[in-house]
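Heads up, there are several structures right after this.
What follows is calculated from the coordinates using simple rules that are stated; it is not laboratory data. None of these values were measured; they are calculated from a predicted model.
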Structure I
Amino acid sequence: MGLAQNLSGARTHETMFTGLIEHVGALLALAPAAEGGARLELDLGPLAGDAHLGDSIAVEGCCLTIVTLDGTRASFDVVPETLKRTTLGGLKAGAKVNLERALLPGKRLGGHFVQGHIDGTARVVRTETGGRWAEWHFELEDGHAGLAPEIVEKGSIAIDGISLTVAGSNGKGAFWVALIPETLSRTTIASKGAGARVNIETDILGKYVHSIFKAQNLGGAKGAPSKINEHWLKEQGY
């Protein structure tokens, strides 16, 4: 879901994004394809101006590759694994989607490193709005509770491709984010009310830390104790 492909279908390089949405596009069509996949067609709007076949675009946070391009109309092949892990398969014609082009070398990183690899999905539990702020509360869906240790307070998270900061988490799958008016007006998140499903990509650093701790048999698992503790961290300068 995050490996760019050349026109022959060969994987070429790892694509990165920032989580700063460039345009809210419109889904034109979503049709079943061979072997359980789908063909997705979008109106890229102004992003089509410098788009080319083979370019990577993050669609609702999912890294997809342009396979046809006609004016502002672009199509993407969506593999079964992507349909399984994301909300893309449930979209209907006319749906609005967050779009971001791949990060170019030398450009400023305004959000955080987003791979376009969706880890799982969550549902909106409730929303709270105020004068200049809003909070969206989420719960990881069944089957994705294993992502909970990678969602930490003040850490980064991509929700439908939007780079956000976790305002709080209970460590068991419930978490929430604070939103500013700019985010609400320039992305699709304002339209996601209670019950809506969203794509989740946890922070890449959190993935590595979680993996290391699991490998060290932490959390009550059998095996040798981890060398990573408060004393070790202080010795390393943390």
Structure II
Amino acid sequence: MRLLLAEDERELSGALSAILTHNNYSVDAVYDGQDALDYMLNGQYDCVILDIMMPKMDGLTALRRAREEGVTVPVLMLTAKSEVDDRVAGLDSGADDYLSKPFASKELLARIRAMTRRRPDITDSVLRCGNLSLDRSTYELAGPSGSFRLANKEYQMMEMLMENPRQRISPERFMEKIWGFDADAELNVVWVYISYLRKKLSAIGADVASKSARHVGYSLGEIS
């Protein structure tokens, strides 16, 4: 899953990004409210973690403007303020949840899981395709001959493929969704990760494989 983290304290932002990445999230980090608004309007995220007190534009204003533009992504407000009026202001601006600093990383992760579980397109914690299963809670890809706990980007690519088994996903789409539009990675990194997944699919006896079409993209298809 891809997250947007808007936090102006760079040391805290770096620590949170490391925690989230370790838990198999891809994170885009920004440090002011204007960038937060721009990224919400132009990116595709599964969840946004938004600080209230930021330069250029406060988080409440950024959130209100994003909601006015039709952005529906779940938003967790993150702030040092804990008064009731501040929590109400955040929720009234369109936030889905509210977490006051300081907080435990386990609570942050639990709040994110709760919000993303409410996404309408996620109805099951286990994805299935052919004889494969992908557990969204453990990141385990399993087949008749074994299983692997997938690393961050491998898991996200496999999730996209299994959510859209009959659709070809372009390398550009993978890059946008997983690496983000500010990523320094080259487009051929997608092929590298697809190669990793193909080896794992073969090792666990999958009856589906990652198939490619030149200049089009990748999809899961039955092995004939």
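Kindly point out which one of I, II the value -11500 was derived from, the read-out being helix-only ellipticity at 222 nm (-39500 (n - 2.57) for each DSSP H run of 4 or more, over all residues; to 500). Don't jump to the answer; show the numbers that get you there.
On the way: I: -3500; II: -11500.
Computed on structure II.
Here Rg and Dmax of the Cα atoms in Å, for residues 103-142 alone was derived from just one of the structures I, II, and that gives 12.5, 42; the source is II. Structures compared: I, II; top value of relative contact order in percent (Cα under 8 Å, 6 or more apart), i.e. the largest, recorded for I.
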